[in-house]
Structure I
Amino acid sequence: MAFAVFEIKKSDKPKWEQALEINVKDPATGKLVYDKVADLLRKQTIVVKEGQSLGLEEGYLYVLVEGSDEALKHARDRVKAFGGQEAKDAEAIRQKIKDEEEAAAGGVGFIFG
């Protein structure tokens, strides 16, 4: 599965969340309109982690998006629109996120197993 990892400032988290809003207000009419790109993005696997929890730079969020090439292209466009960027060491960051998820899943299995 294709993936990308984005680095965004923690202060830009609302902008990322807004990029995923399916119903957005049309500035010309004031009416809500359907955003098919946001709908496509929301159907992908998205994991958001604080940099500090991954042993990375504090003050940043790392967003892992796994999905179709088309969705990743749109994700890149939306992240760049508010000043975010692709993480430099995407593969290593993805692995840290996956390792953390597996450790958490193992802990839940230990508690409820």
Structure II
Amino acid sequence: MLKHCVKNFKHVVPQVQIAMVISICKLLENILANNDVKNLDPVFVFACIWCIGGGYIEKEGRDFKKDFSGYCKEFFKHHRFKGSVFEFFVDIENSKFEEWSGGKMKVPDV
């Protein structure tokens, strides 16, 4: 996944691959240290989406954030995102993705 993203998408500020991996690890470390996580899969997917794709923008006439969202929907198809992957957060208590606009978000301790 990471090699594909580095090759095909552009961040607003260029990043090296190890910086994205460290960001994923740090986000996971903080979420796991402060929450009772029953299912790691959606938490890991959330970390990948935001730590790799959070810096994508529209650049040079191409919407890299939209393209990355489409790629993630295919790569993580077992989650069945409707709309952009950036429109969802992880409900840690229920181990599933919920829409940001759904109003159910409980901010986890990090």
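Just a few scattered comments:
- Highest-scoring label, criterion being relative contact order in percent (Cα under 8 Å, 6 or more apart), among I, II: I
- Structure with the greatest value (metric distance in nm of label points 7 Å out along Cα→Cβ at positions 13 and 45, set I, II): II
- Structure (I, II) behind the derived value 1.8 of distance in nm of label points 7 Å out along Cα→Cβ at positions 37 and 61: I
- Computed 2, 11, 20, 20, 18, 12, 8, 5, 2, 1, 0, 0 for P(r) over Cα pairs in 5 Å bins from 0, in percent - originating structure among I, II: I
Where a number appears in this text, it was derived from the coordinates with a stated rule and is not lab data. Since the structure is predicted, the reported quantities are computational estimates derived from the model, not experimental observations. Cβ atoms are built from the backbone, for glycine too; each structure is taken alone.
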